[in-house]
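Alright, structures below, take your time with them.
Read-outs: derived from the displayed coordinates by stated rules, not from any lab. Because the structure is predicted, anything quoted here is derived from the model rather than measured. Cβ atoms are built from the backbone, for glycine too; each structure is taken alone.
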Structure 1
Amino acid sequence: MPQLGFIHYDVPYMKAVRTENNGHTANIQLPTTRSDAAYISGGPLPNGTTYIMESLHFHWGSKNTHGSEHVLNSERYSMEMHLLHRNTKYETVEVARNYEDGLAVLAVLYEVKANATTDFEGLNEVINVLESISEFNRSTEIDDFLLSVLLGDLDTSEFYTYAGSLTTPPCSQAVTWLVFAQPITITSSQMTRFHKLQDDHGIAMENNYRALQAKGNRKVYLRKTRRVLESTVQSPLYWELLKKLKPQEDEAADSRK
């Protein structure tokens, strides 16, 4: 499986992006004009297709021990960000969600660690406006919004992928999911800022994640980068095995003369 390609993720949006409290989450709607848009391609996506970035939002719990919608190795993380992309051959998300190849969602996991004292700076461009949208139906704008900072130094070459559905109604079976395997560490104080948001009843917005769904017959694939550890290459055993293989290669060459 090829690597996932990111186009214009490292280019700030020219127009201010709208951030709103829709009663369920903090949602950021992004411009989709050809000159001011970000895209993804490659990975498990159909060959030759590009998916345009539409919006992003977050899911979290009432405590830092849960909140993500995906569970990796039986562990649920503090928060999960979804970056929704639309296949460019469909004009709108509403149309795209009627087709199996219509949408692609990148899922980024955030983990609060008790000993973390340094904020993850990449999340602060969102956190800094949360107070302005603390109440339902409030909105504001973010200037020079940059998608790449939300990923930090995340290894985007390793991810789980499967064909699934949207996690909010109408839960259309139209999504290629890509869940990055490496969580990003954030501080408790950063997570607290999300807990201060209120829903449409004026109650603290929390546990806005979907219950874990049965895997069923779906196949989940893991794209993993191969690595040669330096300690292995430097070990005496490595060089001993290499010497044993060398004569065999020479003998095979002699037999072909």
Structure 2
Amino acid sequence: MSTTTEEVITSSLAACMKFAKGPSPNDAYEARVWEMAGAHSFLLNALLHLYKTAGSIPSEKHCDFAEYALMWYAAVHHHHEWEESSYYPLFGPKFDTETIITEHQIFHDGVERLKDYLVSCIPAGTAWGFGQVSEHTNQVAFDAATFRALISDFAEPLGAHLQQELDYLEPAKLRASGLTEADVKHIGVMTATHMRSLPPTIFLVYVVLHVPKESGFPPAPGLLRNFVAPYVFWIPYRRLWQFAPQW
């Protein structure tokens, strides 16, 4: 019996959540895998939500839903671009991350096809994601079956990568590489600085609305994470957040 796309994403999410539960660990090495697992869990949970709800969106809201779905693309694209350009270079030369980065190519084209389709479903000139603008000449009607099929094309390799990456970042492996506690803490500081630089009304709200409740990710102050983000920062893009999981 073949595994459905929903089952594939659900299984990957469960595997990542094993490392993402609760607050950030005090141990610097364990915190790195917890942080990555939290990021992967919110991306998978958001993708699962998109896949499950796409067929129930009223036609008059299809454009807004497509724009909301592009937030997922913007988040996953930014996550991997940041890993390649800024995050994993911090691990070198002691810890080789080339394999992790190379794996991005396995699902890259499928994710890009999803983005191209969604952009074609919103009006030309529409701002989406983290500052992009749609540029096309022929807008097409959103079709849930097409959307779900595009997700199915990359769900398995994406899920496999997100799980495998946590194995690469095992605390014992980080320690064995020669990375010192100071090295690893510096990586954590640089990560936190980067996350704070992202627009809170888009990025932080998206993360908070889609991360599984069992996880303390993102590692933000309680008031910001539990009230300001979902109830105040939420307001400017509430047209899109109407499709998010119920808070």
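Comparing 1, 2, where is distance in nm of label points 7 Å out along Cα→Cβ at positions 6 and 62 highest?
Details: 1: 3.5; 2: 2.2.
Once distance in nm of label points 7 Å out along Cα→Cβ at positions 6 and 62 is worked out for each structure, 1 has the highest.
Structures 1, 2 were shown, and relative contact order in percent (Cα under 8 Å, 6 or more apart) at 21 was computed from 1.
Here the criterion is distance in nm of label points 7 Å out along Cα→Cβ at positions 94 and 158, and among 1, 2 the highest value is seen for 1.
Each of 1, 2 could give Cα Rg over 2.2 N^0.38 Å, but the derived value 1.01 comes from 2. Assuming 0.97 is Rg/Rh (Cα atoms, Kirkwood Rh), for residues 54-189 alone as calculated from a single structure, say which of 1, 2 it is. So the calculation was done on 1.
Upon calculation of distance in nm of label points 7 Å out along Cα→Cβ at positions 150 and 206 from the atomic coordinates, which of the structures 1, 2 produces 2.5?
Details: 1: 2.5; 2: 1.5.
Checking each candidate, the match is 1.
If helix-only ellipticity at 222 nm (-39500 (n - 2.57) for each DSSP H run of 4 or more, over all residues; to 500) comes out at -5000 when worked out from the coordinates, which of 1, 2 was used? Only one of 1, 2 returns -5000 for helix-only ellipticity at 222 nm (-39500 (n - 2.57) for each DSSP H run of 4 or more, over all residues; to 500), namely 1.
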